[in-house]
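Colleague: Following are the structures in question.
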Structure I
Amino acid sequence: MAEKKDELIKIIGAENVIDDPATLDGYSRDHSFTAPKKPLLVVKPGNADNVQGIVKWANQTRTPLVPVSSGEPHFRGDSVPASEGAVIVDLRGMNRIIMMDRRNRVAIVEPGVTYSQLQPELARQGMRLSMPLLPRTSKSVLASVLEREPITNPRYAWSLSEPLRCLETVMGSGDIFRTGELAGASISSSAREDAKLIPLEEVLEKRRKTQDTALYQYGPGQFNYHKLLGAAQGTMGIVTWASLRCEVLPKVQKFYLVPSERLDNLIGFAYKLLRIRFHDELLLLNGSNVASILGLKEKIAPWVLIFALAGRDLLPDEKVAFLENDIADIAGQFGLRLESAIPGARAEQVGQAVLNPAKEPHWKLRAQGSCQDIFFLTTLNRAPEFVTAMRSVAEACKYPVSDIGVYIQPTHLGTSCHVEFNLPYDPNDQAEVARMQGLFTRASEELSKQGAFFSRPYGMWADLAYSRNAEHASLSRKLKALFDPNNVLNPGKLCF
């Protein structure tokens with residue numbers, strides 16, 4: 001280990017190479033059921049050149065690298081090493097907001113930038129970024145986007161990778177690669193032997209003069225490399241910056257609650273809203289999750305559809321008013337009513353929670369100390385049957401059905417739907433931990449059999465997802481061999 005440590009010190013400096021046992025232990029486990037494994041070292045690069053130097057060194061020494069860009073708590077197991085002797089590449093020190101452009105509604109950020117850091121800066125420019133539901137304060141924006149966490153505003157979810165646009169990545173081979181609109185103008189020579197990346201700042205300065213954007217995400221050529229990095233758990237490349245499509249910050253925004261005793265009653269109404277796209281944020285929660293998010297003990301309606309109306313530059317108050325009237329009429333057609341408050345919760349209170357990162361301690365950990373999530377993609381009309389299936393498995397495993405949190409998020413303009421079950425438990429009770437492991441495994445398998453698509457295949461979900469499509473798994477391994485020939489980037493994850 002001493003030799004490897006000395007080599008890394010030459011690349012990034014002694015203060016950025018850590019072998020403290022307590023620090024290493026912190027990276028060895030998380031809230032998932034992934035088997036703990038202590039890394040060899042932790043390195044903290046400060047820029048893309050550092051990252052490239054680390055990856056090239058890893059290829060020479062055949063050392064596994066595990067990229068991490070978010071702070072604790074971690075939930076998925078993707079940042080826990082799967083191989084002995086792994087080095088954690090902690091990217092949190094790379095936290096520059098490189099550029100914000102109000103005219104083109106775009107921002108460029110490094111992997112260490114968090115939502116709690118970015119959103120206030122965007123607000124000063126009259127913008128905001130669509131977020132997933134209550135990200136933790138330490139959550140990396142790029143980690144969230146690359147892992148395709150669904151945003152709460154399906155109106156702007158043009159694809160599952162929204163709001164990702166262009167990016168720069170250090171591939172497993174050690175080469176730096178740029179995608180999308182910022183790839184074409186960033187090479188100093190067309191001759192292959194002389195080709196050299198132009199620094200990003202120079203590229204951006206040239207583009208400012210012509211008011212070009214950084215929003216076109218496809219390419220270079222006909223190859224959409226950014227899709228290979230989505231939900232890849234750091235196995236295909238280490239992203240060093242990315243451009244993100246932002247929204248104009250509303251001048252007026254109003255939230256509404258639509259309670260119901262049955263989930264089925266909200267589905268048709270949600271489909272109608274998704275079709276006409278009058279709303280901004282739109283999501284469905286069960287009463288358990290509403291109470292957990294707001295820190296309440298009072299009884300909440302079994303199901304609540306939450307949506308927001310926004311007015312921006314032109315007649316914002318008038319726009320919200322007429323949209324409210326129209327949607328109230330639509331709700332009446334489904335036997336529902338728009339409410340500004342329900343017993344235990346106010347719409348304004350819920351809206352403030354939805355629009356901001358989660359408070360500490362994280363809402364999923366507040367009830368019992370730990371939480372297991374089961375989430376997948378399906379269509380909105382099938383959500384009720386998956387809820388029924390989850391409750392049936394929970395009862396069979398003697399887990400309290402009333403403790404199950406449910407989060408349903410339409411995405412991709414409503415064409416698909418993220419369904420998530422949150423299962424809190426006490427990590428200090430070994431019997432409860434064993435019961436939760438059994439429930440997690442059994443429920444995952446049962447939901448998969450019924451058609452749940454684990455599009456972000458963490459842990460055991462990788463076997464469930466890839467076993468259904470051997471051809472896709474084979475192609476993924478071929479692509480992995482091209483971009484990471486020595487398998488140094490997070491080996492043991494996905495089908496690698």
Structure II
Amino acid sequence: MVVGGGGAGLAAALEAAECGRRVILLEKNPHLGGTTLLAVGSISACRTPHQRRKGVEDSPEEFSEDMGLFNQQRGLGDRDNLELRRLLAEESPRTLQWLMGLGLEFFGPMPEPPNRHPRMHNVLPNAGAYIYHLARHARRRGVEFRLGMAAERLLTQGGRVTGVEARSPEGTILEVMAHRGVILATGDYSSSREMKKMYLSPAVAEVEGINPASTGDGHRMALEMGAQLINGDLCWGPEIRFVAPPRKLLISALPPIKLLAKLMNVVASRIPARLMRRVILSFLTSYLAPSPRLLEEGAILVNKAGCRFVNELGEPALAIPYQPDRVSFFVFDDRVARKFSAWPYFISTAPGVAYAFLADYRHNRRDIYGQASSADGLARALGIPAAAFSATVTAYNQSADEGHDKAFGRTPLGLGLKVAPFYALGPAKSWVVFTDGGLAVTARMEVLGQGGRVIPGLYAAGSTGQGGVLLQAHGLHLCWAFSSGRLAGRQASSG
């Protein structure tokens with residue numbers, strides 16, 4: 001049995017079915033997908049056909065070493081699970097090859113320093129392709145999907161996990177039994193206020209998770225069985241991101257069929273870089289976070305009441321959830337705007353792929369782009385009180401002239417908001433993208449209890465079974481989801 005219908009859960013279910021087992025997959029939502037469906041879609045791997053075609057000689061050893069460089073950049077020292085990190089690097093080429101065998105198409109690889117080789121492979125046409133192909137093959141293999149079934153408690157017999165107690169869409173409590181094992185693949189706990197408060201901080205607990213369904217159900221059930229949680233105090237975020245566009249991007253809405261993906265791959269490999277950049281920019285201005293450098297160079301944050309509310313160079317992401325409608329606007333004048341019109345002053349980036357500047361936001365995100373010749377005009381464009389906003393600008397300019405931020409102690413201040421036209425980007429919200437706390441697992445994806453003992457019949461994959469491995473580079477979360485899911489499905493089948 002598999003609990004969770006995202007990338008890790010579908011990989012586990014399909015692998016177990018390919019081992020000849022009858023598989024039931026429980027998903028609490030009315031549809032499959034999980035956080036995988038929300039991803040941009042890149043997966044990092046070594047020794048791939050795409051690397052070989054470009055003459056890239058790579059190895060799992062180099063891949064594992066480079067993952068450690070990302071940890072060093074973020075000051076995480078020796079907190080990584082080296083056994084699982086090596087396992088991920090070794091499994092990555094097999095995982096990508098397996099996905100390609102299911103009909104998935106990838107473009108790349110793309111570089112991301114400090115990786116010594118390009119390893120990011122981007123799925124075509126979008127992340128929905130993962131769920132489409134995995135679910136299609138799982139159905140063909142006889143996997144039984146039970147949607148709208150919320151797992152609430154693990155069932156045991158003689159010290160072994162033997163099933164799950166779940167709530168049906170009608171509210172009925174059912175017992176679903178598992179003959180060989182239960183695989184927990186319910187994602188992280190980025191949307192669990194209780195778990196964030198317990199393992200991160202009360203302030204972070206108030207920040208929303210990217211996926212509202214990531215409420216740590218698998219963690220909670222396993223912890224009730226005495227499981228261990230590793231790196232519970234680590235997360236991606238809180239970070240500030242602009243709200244999603246009002247309409248789904250065309251490329252995100254494309255059907256993930258193989259023929260279309262192949263055609264896109266051929267086109268992507270042949271069109272000029274300047275045309276490819278236009279496609280990539282639709283993602284850079286829709287899903288990624290604005291650079292903190294925008295605030296460092298003089299932009300301020302203003303809430304819907306037209307007021308500053310935080311030292312922008314402190315921890316603004318923790319303050320935004322307490323503002324009206326939990327949103328904020330980046331406000332700046334023409335001096336800052338001119339800076340963020342060319343390298344090296346970009347507003348958002350996908351490492352090694354492309355950079356988005358202010359003009360790109362004006363072109364791609366008119367819904368969050370504001371420009372006016374006066375402070376009053378900008379306030380009207382944003383729909384915020386003009387009097388309060390003008391007072392905010394006046395106070396900030398006075399502080400800039402005096403070199404001292406009387407309200408929030410921001411240092412350095414910048415030059416103020418004095419040169420028209422004036423600009424705004426927003427609304428923006430704070431998000432926890434991932435929590436890194438995962439259940440302790442063996443290399444066989446068996447869940448470990450206190451003292452390092454294996455909890456019989458219980459396995460975990462993806463973010464639920466992250467096991468202490470640090471996934472700090474782009475594309476590692478998806479690689480771990482599919483690799484650990486396959487391993488869990490295989491091991492549970494033989495359990």
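Derivation of every value follows stated rules applied to the coordinates shown; laboratory data play no part. None of these values were measured; they are calculated from a predicted model. Cβ atoms are built from the backbone, for glycine too; each structure is taken alone.
Colleague: If FRET efficiency 1/(1 + (r/R0)^6) of positions 103 and 327 (r between Cβ atoms, R0 = 41 Å, to 0.05) is computed to be 0.55, which of I, II is the source?
Modeller: Checking each candidate, the match is II.
Colleague: I, II: which one has FRET efficiency 1/(1 + (r/R0)^6) of positions 239 and 455 (r between Cβ atoms, R0 = 41 Å, to 0.05), as calculated, at 0.75?
Modeller: II
Colleague: Then there is this: Ranked by mean count of other Cβ atoms within 10 Å over residues 231-238, which of I, II sits at the highest value?
Modeller: I
Colleague: Taking Rg/Rh (Cα atoms, Kirkwood Rh), for residues 415-462 alone as the criterion, which structure among I, II has the greatest value?
Modeller: Top value of Rg/Rh (Cα atoms, Kirkwood Rh), for residues 415-462 alone, among I, II, belongs to structure II.
Colleague: Which one of I, II has distance in nm of label points 7 Å out along Cα→Cβ at positions 111 and 175, as calculated from the coordinates, equal to 1.9?
Modeller: The structure behind it is I.
Colleague: Let me ask something else. One of I, II was used to calculate relative contact order in percent (Cα under 8 Å, 6 or more apart), giving 16; which? Mind showing how you got there, number by number?
Modeller: Details: I: 16; II: 24.
Derived from I, not from the others.
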